[in-house]
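Below you'll find a set of structures to go through.
Laboratory data are not the source of any read-out in this text; all were calculated from the coordinates shown. Please read these numbers as outputs of a predicted model, since none were measured by experiment. Cβ atoms are built from the backbone, for glycine too; each structure is taken alone.
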Structure I
Amino acid sequence: MAKLVSTTYGDALFDLALEENKVDELYEEIQALDRSFQENEELLKLLNHPEVIKEEKLSVIDNVFKGRVSDESVGFLRIIVEKDRYNDIPAIFAHFLHRVKEHKGIGSASVTSAAPLTDAQKKRLTDRLLATTGYNTFETNYTVDPGLLGGMIIRIEDRVMDSSLKSQLDRLTRQLSDMKV
């Protein structure tokens with residue numbers, strides 16, 4: 001089965017980071033590059049423009065990033081441009097960042113609660129997540145949805161733990177409607 005472009009390039013960058021013992025440095029640089037591409041959509045549009053020749057695109061990469069990020073990062077961006085993979089830059093960066101987080105034992109959780117959580121509740125939740133998963137730390141995104149009525153929904157990668165009152169009421173409603181009277 002063919003690998004996704006983002007996986008192939010992201011894995012190659014991760015392997016380079018390991019080989020060069022620059023995982024932390026490249027992680028920070030790729031985060032910054034990812035932000036700069038998100039904040040400057042014109043840069044991606046320029047790289048994707050069919051009338052801009054490849055040499056000009058490479059020159060833009062050099063002028064914008066050389067001296068600001070490592071030679072490895074500039075070289076990596078140059079390879080992406082040379083291979084006409086600029087559309088895949090966000091996905092490549094996302095895959096690389098995910099690989100580094102796996103390597104460092106950093107989990108990502110999304111928590112939706114019916115009401116804002118206190119700092120103490122957030123700490124208890126993080127401690128519980130650390131105790132029940134293999135991660136060393138967590139990056140947690142908290143959102144509030146009053147429609148949950150109570151409880152919370154926790155998403156970690158492809159796993160969802162739904163203890164919301166709304167879901168419990170929905171299950172109870174289905175069970176009651178399925179009952180034969």
Structure II
Amino acid sequence: MDFIELAKKRYSVRSYSDKKVEKEILDKILEAGNIAPTAKNQQPQRIYVIEDPALLAKLDTLTPCRYNAPTVLIFTYNTDEDWKNPNEEGIHAGIEDVSIVATHIMLQAAELGLGTTWCNMFGNTALEKAFDLPANERSVLFMDLGYPAANAGPSPRHTEKKPLEATVKYLK
């Protein structure tokens with residue numbers, strides 16, 4: 001399957017089976033994130049893997065978006081390690097770095113037949129406190145990960161795309 005076909009096939013799964021993600025599969029998915037590029041290769045990302053039912057239940061108190069996924073990945077970045085733009089105060093690459101890493105993971109999971117959902121619907125501070133994350137880390141997203149349930153399928157909006165002309169502009 002070529003990349004465009006894989007990218008089109010991938011969708012946000014909102015119903016997962018109870019089947020656990022095998023360790024070898026999870027390791028391969030996490031390796032895809034590990035090889036992702038980051039600004040100046042500073043690798044400020046941190047990924048927390050949640051599989052314990054009690055911790056998944058704790059996450060459920062913070063968001064309605066776990067959809068019964070047996071594994072959840074919390075993505076943060078270390079504010080001491082993310083690249084800071086020397087040309088403009090307050091501009092840094094932590095969120096972008098985490099987004100690149102998460103995208104690699106999301107697409108690797110799809111290639112291996114697993115589903116994901118990229119979730120931002122939670123209180124970042126509440127999540128950081130609930131999971132006792134280090135004070136110098138900022139959460140960006142969590143990602144549901146698992147095998148899609150038999151009834152899972154893409155949202156009707158999945159294939160609705162604006163034409164390229166609406167989103168791409170050539171500067172002259």
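Could you tell me which structure in I, II was used to calculate FRET efficiency 1/(1 + (r/R0)^6) of positions 23 and 119 (r between Cβ atoms, R0 = 25 Å, to 0.05) as 0.60? Could the numbers behind the result be given before it?
Values: I: 0.25; II: 0.60.
This figure was derived from II.
One of I, II was used to compute distance in nm of label points 7 Å out along Cα→Cβ at positions 39 and 79, and the result was 2.7. Which label is that? Display every interim value, and only then the final one.
On the way: I: 2.7; II: 1.5.
It traces back to I.
Quick check: -0.62, -0.67, -0.98 is what I get for log10 I(q)/I(0) by the Debye sum over Cα atoms at q = 0.16, 0.17, 0.26 Å⁻¹, for residues 111-158 alone, calculated from one of I, II. Which structure matches? Don't jump to the answer; show the numbers that get you there.
Details: I: -0.44, -0.50, -1.05; II: -0.62, -0.67, -0.98.
For log10 I(q)/I(0) by the Debye sum over Cα atoms at q = 0.16, 0.17, 0.26 Å⁻¹, for residues 111-158 alone, the value -0.62, -0.67, -0.98 is produced by structure II.
Comparing Kirkwood radius over Cα pairs in Å across I, II, which structure shows the greatest value?
Top value of Kirkwood radius over Cα pairs in Å, among I, II, belongs to structure I.
Looking at mean count of other Cβ atoms within 10 Å over residues 71-78, point out which structure of I, II has the largest value.
Values: I: 17.6; II: 22.8.
Max of mean count of other Cβ atoms within 10 Å over residues 71-78: II.
From I, II, which structure was mean count of other Cβ atoms within 10 Å over residues 63-70 = 18.5 calculated on? Don't jump to the answer; show the numbers that get you there.
Details: I: 13.8; II: 18.5.
Matching structure: II.
Among I, II, considering only distance in nm of label points 7 Å out along Cα→Cβ at positions 15 and 103, which has the greatest calculated value?
Details: I: 1.3; II: 3.0.
For this comparison of distance in nm of label points 7 Å out along Cα→Cβ at positions 15 and 103, the top structure is II.
Rank structures I, II by distance in nm of label points 7 Å out along Cα→Cβ at positions 31 and 95 and report only the one at the top, that is, the highest. Before the final figure, lay out each step's value.
Values: I: 2.2; II: 3.3.
Once distance in nm of label points 7 Å out along Cα→Cβ at positions 31 and 95 is worked out for each structure, II has the highest.
From which structure (I, II) was distance in nm of label points 7 Å out along Cα→Cβ at positions 55 and 127 calculated, if the value obtained is 6.4?
Values: I: 6.4; II: 1.4.
It traces back to I.
Given a computed value of -19000 for helix-only ellipticity at 222 nm (-39500 (n - 2.57) for each DSSP H run of 4 or more, over all residues; to 500), which structure among I, II does it belong to? Numbers along the way, then the final one.
Numbers: I: -19000; II: -9500.
So the calculation was done on I.
So if we calculate relative contact order in percent (Cα under 8 Å, 6 or more apart) for every structure here (I, II), which label has the highest result? Write down the numbers at each step before the final one.
Values: I: 20; II: 34.
The structure with the largest value is II.
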